[in-house]
Structure 1
Amino acid sequence: MTDLFSIAGKTALVTGGSRGIGKMVTTGFVEAGAKVYVSSRNAQACEELAAELSTRGACVALPADLSSEEGCRALAAALAEAEPQLHILVNNAGNTWGAPFDDFDDAAWDRVLSLNVKGVFHTTKFLTPLLRASSSPEDPARVVNIGSIDAIHVPMLETYSYSASKAAVHQLTRHLAKRLAPSITVNAIAPGPFESKMMAATLEAFGEQIAASAPLKRIGRPDDMAGTAIFLASRAGAYLTGAVIPVDGGIATVGPSART
């Protein structure tokens, strides 16, 4: 059973991995024995996290801006210079935007969709050769996309482009799963409320209310997110592809918001 859930010795790339959900996954992977390349637009944050986690395992900073196709290509090229293969890709880099309905303009759409949807597609596309190089019939390479429960239920806030982008990520996950099988599995995690910079304002204003509305009566912990990602990346998750897994304490599936 220890081997069933092991990712020791695997090589992983986590985009948007220097904070929030990405940091939770990066930390969990490093502590589980994987060599992790952590990427984000903030080079300093990448370097600081890599230095911190290198005391516990193997973690390397690889900064990149994935809001353009060229940025995604550059990240893949940089990784290919360092590694002959990639076992796990976690597409977590993302952005959000909130504004009243009447003020929601093109910028609110372009900025979010470019990173949250096109960035996921292009990063996966350019890294497919490295992923295939690590794959075997018993242990395919893994892509884990980070979606959101805001793509499953209607969010409280006016974040129209964000919820639409995450719904696109969920469908893109299924589409890529079909296209890349059998050598690569593609699944998505749909997080609920977790402590992160993106959620900070919401949790400060509504944290107690959100926790009370969750069937499990709390917000997510880092090990909740790390554990799900490790499951998908390990042998235990090798027969799963095209799935979207809500990690939200039941909010979107059996909580009050599931009926909206």
Structure 2
Amino acid sequence: MKTFILILSLFVFHPILASTTGFLFFGDAGTGKPAQYRVAKSMVKFCENNPCDFVSLLGDNFYPSGVSGVNDPLWKKAFETPYKDLKIPFYVALGNHDYKGDVDAQIKYSKKSKIWKMPSQYYSFTHGEIDFFVLDTNHFNKTQRIWLEDAIKKSENTWRIVVGHHPIYSYGGHGNSDELKSELLPIIEGEVDFYLAGHDHSKQVIEKKSSDITYIVSGAAGQTESLQMNRGAIYTSPSLGFAHLLITKNKAILKILDEKGDIDYTQTLFPIQR
């Protein structure tokens, strides 16, 4: 009885606890190789002591050419087995390597799996104080742009996060995306707090003087690559690892972690003024 009262009092007198969301985000992981398994093991250990409600999976989910269908052995090798101990939902975006295979199979797998969440090529979902907009940046066409503009206009939550495979800004090998700067940035500028991406196999935190958005690249959960000159970035690392955001109504705590689960970088951020 005393335990019940104590737990109840935490939510009565500290309501912020009830609206806390913590989630992992990473991409470019699906190699099925030892590096992916090592990083996944560190995620499980991290989540034992930190809130992890779900994963935002940032695309290139299966290398080198996506999956051939819902029964492809890669589902087990590069998803089910490495992440079997996380036991939380994965909200999934599509990457360019995924388009080399059967994209529809990744959507259909949502009906086969209890944790794989991809209702369509692009979609939105809400968790706590956050509205998420998951894009298909491989084909960011007019239809998708209209959908995103309308979804953002309807959003009334404190936080808004846009997820896409391709970065808008990056100091990795692929660099900035002129297409996304032209077609996506005008829609989200002044409207969203974070843009999360993978594609480049590194970890980066980028802020622009002309933008309120924090741009985060987390594409090192399975393999890594070198970085370009990065004087404009707050943080960059070419090492393996993953990222985590802990968000309450009033603030967000970002953590970038290495392959052992040790913190490489942390930052406290606040909602933009809209």
If mean projected area of the Cα convex hull in nm² is calculated from each of 1, 2, which structure is the one that comes out at 13.4? 1
Can you rank 1, 2 by mean count of other Cβ atoms within 10 Å over residues 210-217 and just name the one with the largest value? 2
Supply the structure label, taken from 1, 2, corresponding to helix-only ellipticity at 222 nm (-39500 (n - 2.57) for each DSSP H run of 4 or more, over all residues; to 500) with the calculated value -13500. 1
Comparison of 1, 2 - label where distance in nm of label points 7 Å out along Cα→Cβ at positions 58 and 162 is highest: 1
Value 4.7 of distance in nm of label points 7 Å out along Cα→Cβ at positions 114 and 186 was derived from the coordinates of, among 1, 2, structure 2
Compare FRET efficiency 1/(1 + (r/R0)^6) of positions 74 and 242 (r between Cβ atoms, R0 = 30 Å, to 0.05) across structures 1, 2 and report the one with the greatest value. 2
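Where a number appears in this text, it was derived from the coordinates with a stated rule and is not lab data. Everything numeric here is computed off the predicted structure, so don't read it as measured data. Cβ atoms are built from the backbone, for glycine too; each structure is taken alone.
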